[in-house]
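Trainee: Down below are the structures I want you to see.
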Structure 1
Amino acid sequence: MVNEHRISQLLEEAVYFENHRMWLHAIQIYQRLIHDVPEEWNYRVRLGTVYLEMGNLQAAEQVLLQALRYDKENPDVLYALGLACYQSGDLDRALFYLQQLAGKSLAKVHYSLGLVYWRRSEFGSAERHFRIALDLQSDHVDSAVALGETCLRIGKTREAVEALRRAAMLSPGDDMIELTLGQSLVADGQWDSAASVFETMLSRSPDNDDCAHALAGAWISLKRLDEAEQLLKSLLLRLPQQARTLVMLGRLALLKSNRGRAESYFSSALAIDPENEEALEQIRYFTPHGNTSA
């Protein structure tokens, strides 16, 4: 007869090891629990989840398929199998398992379906499932970000702004979310709002180079050329080997009708990054016959 008290102790130990990412210890205990209580399929699900965390996708799928024999419609098993296939790159099988759960009101399922469709470049379906996930769980930041990025990808800039504003509210101070929000505002032509987002972000994270370049770009579009130039020059002093800063300064010099300075900036950018496409394109107009080797 199985000692229920001992089973409970083992389960507590396994959960402890999981929480502390001590995967091998957790695996040993779950394997023992499966041996002692083979009819309890949930231990196989837990073991499969540990294998997923470790990145051992083959072992995860094998143990999860064993669990599926005990309950062919169990949502936890089907979901875990879908994740295992997604992480291994088998998108068709991931859809096979996850679509069996599409009728259930589970935000994580629709979010995962959205990810699978995104990987398949089926962005319309991805958008639909991210929206369902967000409807089911209004505070799910990842769904809001994914929806925003998907809308941005397919040119729905206004919807992208809406979704990313929501994500930024749910996760205040997240630089990546705010940067993407600013980019969506740029794509929607809302330059003042984009600049405001970048300014706030840069005041909080002054060493964020991506934000600084994005803000400079927004200021250039708003014809705030002196402010953009000052920001880019301060970037160049701190990081003199960044070709993109030199390219932006070259563009700015052209806007100020200073061709000599623009040529110098583009040439300096190419000295750092000879394959920089924008610098190569621009320098053609300063050299005889487009010869960039001189």
Structure 2
Amino acid sequence: MKIKELSFHDEYQAYRIYRIDFNSLTQLELFLSGDQAVNTTAFSSQKSLTLPVEFAGVPLNEAIQYCHGGYAEGFPLFLQLKKELENTNRKTTNVRRSVPSVVGSRPHIPNFVAGTPKTMWRLDKAESKSFIDVYINLVYSADTTEEQIRNRGILTLNMINLFEQNNIAVNLSVFEASMLKNEIFIADIRLKKPGQVLNVGKCYYPLCGKEFVRRLMLRVKESMPFKQEWGKGYGIGVPRKLLRKLMNIDSNKLLIGSPMEMGIKGKNIFEDADHFFECLKLTDKILVPKYTLHQGKAI
């Protein structure tokens, strides 16, 4: 994968951007499996290898292998809560009607007998699909709980289902964007293109696996040609306003921030759902239930 080195100027600062884009988890896995050289000038030690298991999960080599669907920790509970939440959604079905036409798939007998031109049945035209870009910032503070991260993942996938029920296709990407002084790191991974069927198992690892952020994203970062000494803290999250400018995320695109930014506490999935959708303000695009009015046995 090619690393893009770019310049960006705003009213306060000139930045140097180091960006790498992956079209799939497979591309990310191939990149990491290639044993990319570590920038020892910026990183005196390699935290993607040395961080403790309790904090960062399984060792790096195992974490890389999870990219092709091997991550399952907590997945049954994730699916259970996802199903509970989706049971409250109002299902919409776009039924295509059969209408008389000059051409079609089967004969319209009454019209044929009457001698009218429209002697065949055909399905009416399907409503044209629109699409929306959704970006998820994987950066979160060290005190964020696994429950908060899990619930953000569930709510994101639930939101995609709501969009697609309303004939809006979703282009889904996850990314990390961090900065140190005037240098900015961006790694973007495409998870779903418009028209692709949502693969829940494939999305689960980047959305919920601590290894994805604390092993894989760190390892990608360690291969960047930074000039600053990133090794002490690996940078901080890019402010939201600057982030939208850097990644061209305008008001027509959705940016999902950290669980804390989205009002997600990780205690009750239905309460978190209401806070999540309040932050996104989607009522002009889709019908969003008031989830706390329908809550059942939430964990």
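Please treat every number below as a calculation from the coordinates, not as lab data. Owing to the predicted nature of the structure, the values given are computational and were not obtained by experimental measurement. Cβ atoms are built from the backbone, for glycine too; each structure is taken alone.
Trainee: Here Cα Rg over 2.2 N^0.38 Å, for residues 198-285 alone has been calculated and equals 1.33, so which of 1, 2 was it run on? Please list the in-between numbers first.
Mentor: On the way: 1: 1.04; 2: 1.33.
Structure of origin is 2.
Trainee: With distance in nm of label points 7 Å out along Cα→Cβ at positions 110 and 246 computed per structure, which member of 1, 2 shows the largest figure?
Mentor: Largest calculated value belongs to 2.
Trainee: Using the calculated result 26 for relative contact order in percent (Cα under 8 Å, 6 or more apart), pick out the matching structure from 1, 2.
Mentor: On the way: 1: 6; 2: 26.
Among 1, 2, the structure yielding 26 for relative contact order in percent (Cα under 8 Å, 6 or more apart) is 2.
Trainee: Have a look at 1, 2 and say which one yields 1.2 for distance in nm of label points 7 Å out along Cα→Cβ at positions 78 and 102, as calculated.
Mentor: Checking each candidate, the match is 1.
Trainee: I've got another one for you. Name the one structure among 1, 2 that Cα extents along the principal axes in Å of 88, 38, 36 was derived from.
Mentor: Source structure: 1.
Trainee: Out of 1, 2, which structure matches -23500 when helix-only ellipticity at 222 nm (-39500 (n - 2.57) for each DSSP H run of 4 or more, over all residues; to 500) is calculated?
Mentor: The correct label is 1.
Trainee: Then there is this: Upon calculation of distance in nm of label points 7 Å out along Cα→Cβ at positions 62 and 238 from the atomic coordinates, which of the structures 1, 2 produces 3.3?
Mentor: Only structure 2 yields this read-out.
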